[in-house]
1. Identify the structure, out of I, II, from whose coordinates distance in nm of label points 7 Å out along Cα→Cβ at positions 10 and 50 was calculated to give 2.0.
2. Comparing structures I, II by relative contact order in percent (Cα under 8 Å, 6 or more apart), which one has the largest value?
3. For FRET efficiency 1/(1 + (r/R0)^6) of positions 42 and 58 (r between Cβ atoms, R0 = 30 Å, to 0.05), find whichever of I, II sits highest and give me its label.
Structure I
Amino acid sequence: MSGSWRPGADVGVVHEDPLRQGSGAGEPTIYVAHLPDGPIQVLQGPAAVIFTACLLGEAGELQRRVADALGVPADDLDAEVLAEFVTEMEHSRLITRAPV
């Protein structure tokens, strides 16, 4: 994978910060929807981490960013499963490749 991503052209994104919910550390939650009709999709835990990592840098570093965020060695992540999830988000137009 090379390049980077951004939210799809008609996608609204809301990040829920677990620290602002008064419950201390917790799993991140992201709400995404194609606007204006939805439906709202909820990404939690690793799915939210992967979505966020896609938006934060180059694709070549995605596995390392996800591993760092989850606190595991990058080699512990299944690269094929990660790529399949990213492809699924691309096909559903939640993310799109950023222009170079």
Structure II
Amino acid sequence: MLTRCMYPYVYFFIEELETVFAYHIQSENHRTPSEIFPSKHWKRYELKSKKQFKLFSHKLRTPISKEGEGIFIGEDERIFIIKEINRQIQLWENGQ
């Protein structure tokens, strides 16, 4: 899983799914798992290659929505996502 941040958005690229998940940080407080999953602050975008990820911006894409479709994210990936979102919040608080 690759990540990038364009605060207040954190992008997670999952190559196997050809998908970028964008999480919109809307608080300067650290997030808990129940606040992150599930959340209305997520958008999903199709992306065919990781080369495109370096230039990815949610502002230039239309999110995809597949009614009734769920995505399984394993425990290790969930922990990684939570830590990365909270790391970005902390970096922003510290003036990065």
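Each reported figure results from applying straightforward, stated rules to the coordinates on display, with no laboratory input. What you see is a predicted model, and the numbers here were worked out from it, not measured in a lab. Cβ atoms are built from the backbone, for glycine too; each structure is taken alone.
1. It was calculated from structure II.
2. I
3. The structure with the largest value is II.
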